[in-house]
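Listed below are the structures to be examined.
Since every read-out is calculated from the coordinates, none of them should be taken as a lab result. In this text, all values refer to a predicted model and were calculated from it rather than measured experimentally. Cβ atoms are built from the backbone, for glycine too; each structure is taken alone.
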Structure 1
Amino acid sequence: MSTRLACVVFDAIEPRNVARFWAELLGWDVTVDRPGEVDVAAPDPDGLDVALTFLPARRAKSAKNRIHLDLASRSIDHQRLQIDRALSLGARRLDIGQGVVPWVVLADPEGNEFCVLEPREHYVDTGAVAAIVVDTENPLRLAEFWSTAAGWPITHDDPHYAGIRSATGQGPWLEFLRTPEALGERSRLHLDLIAFPSDDPVDEAARLCAAGALPIDPGAVPANGPIVVLADPETNEFCLLRPAAD
């Protein structure tokens, strides 16, 4: 039994506008566009990039997100081009106390933080999204949980940082960064997992709970519903989606 990481989900006041920003910035395609959901994915159907999904927000953004995206760059010139392109599409520069660093912190049109990284060998083969970064009080504990959830091995860890990545060595990293204020307000971004067609999502939900996940409503794990909503060991909500074949 196993699950895989399917997408990063953004709650947005105007999902279509935010999705268009990310599609144009990353050079990806809008693959689903309907009133309740807009999806953006890399144009290579065989790639291992994690898709982005934009859903109507339940509330306005009022605090720093626990999850953000880091974008890769191939050179200093490419980094500058990406920053300029993001700003032209509606992003703005952001000061979150990062000080003097080689990466640049920006916010998308609805204020969601993201970073445009300087060139790093670590991310040379990731594609447009270098990493999905999760603020945490305990990087290794959260890496262990998400390693179980996504089926990705832990590749490095220390007291301040841990990371997992697909065993294929392709696609983005999922990284966990020690952050003192990590367990603040609910993030506007969350991760979605999907069960494989041969596996029962209810059984997978039980497996994830045994690994440390908590049902948002313990008495309402649906046998036939479209998703099961859970929280990881640091209360980051995520959804377990049923296989597309269902």
Structure 2
Amino acid sequence: MPKPCLLLQLRPEHSAADDEYRAIERTAAISADRLVRVRMERGLPDLDPEDFSAVIVGGGPSNVGDPDDRKYDYQRTFEPRLRRLVAEIVRRDLPYLGACYGLSILADVLGGTVGRERYAETAGAQTIELTDSARTDPLLYDLPRTFRAFVGHKEACQDIPPGATLLAGSAGCPVQMVRVGRNVYATQFHPELDGEGLALRIETYRHAGYFDPAEADHLIALGHRESVPVPGEILRRFVARYHSDRA
């Protein structure tokens, strides 16, 4: 039997955290008993990534590039331990998929620059374009060259992280997906999100500074009109590739 996947979450808002967990379970087509969930705002235990077929790090309101005095107390607690875990994953080239914050922490570990200077995106869909390197990537090789995906972030990679291969970008945010080695991936967009999930996050983070609160209802309506099948396919391929291969 394959080892379980590990999902590391950093959303203290219960409804958003639960929805993210269910969305990954549903979109990746993985059963609940094969998806180990850790909510890092409650503490990050000592973990050996070799105990899992893959590690997924989701998004949340934390920002890697913020100075310590602007970070949440729980972030200052889990982030150093997460940084060490991700560094070990990179060193061993173990299966990893980071989304949004999961890209930021990977870029930080690689020595890249993550910050609010450029490339923030409001909550909603953006057009993602694959690079030439994506044509032979096992997760991306026959997908459409451009597709829509849901985003929403205050910080972003300011450049391609050292040692990473750029797989996708967008007009407003050049680093949308990267690969490190053979097995370490991360996206700025949220591969688990659909219109309903986006609506919940917009309501949850209406006053968190991602967008003008007065625009929330309009952004929700726009999200419901979007079709975003490709990001979910990337998540499904990632889990299928590694969850089935690493018994």
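For the read-out FRET efficiency 1/(1 + (r/R0)^6) of positions 124 and 204 (r between Cβ atoms, R0 = 25 Å, to 0.05), a value of 0.15 was computed from one structure; give its label from 1, 2. Working through the options, I get structure 1.
Structures 1, 2 were shown, and helix-only ellipticity at 222 nm (-39500 (n - 2.57) for each DSSP H run of 4 or more, over all residues; to 500) at -10500 was computed from 2.
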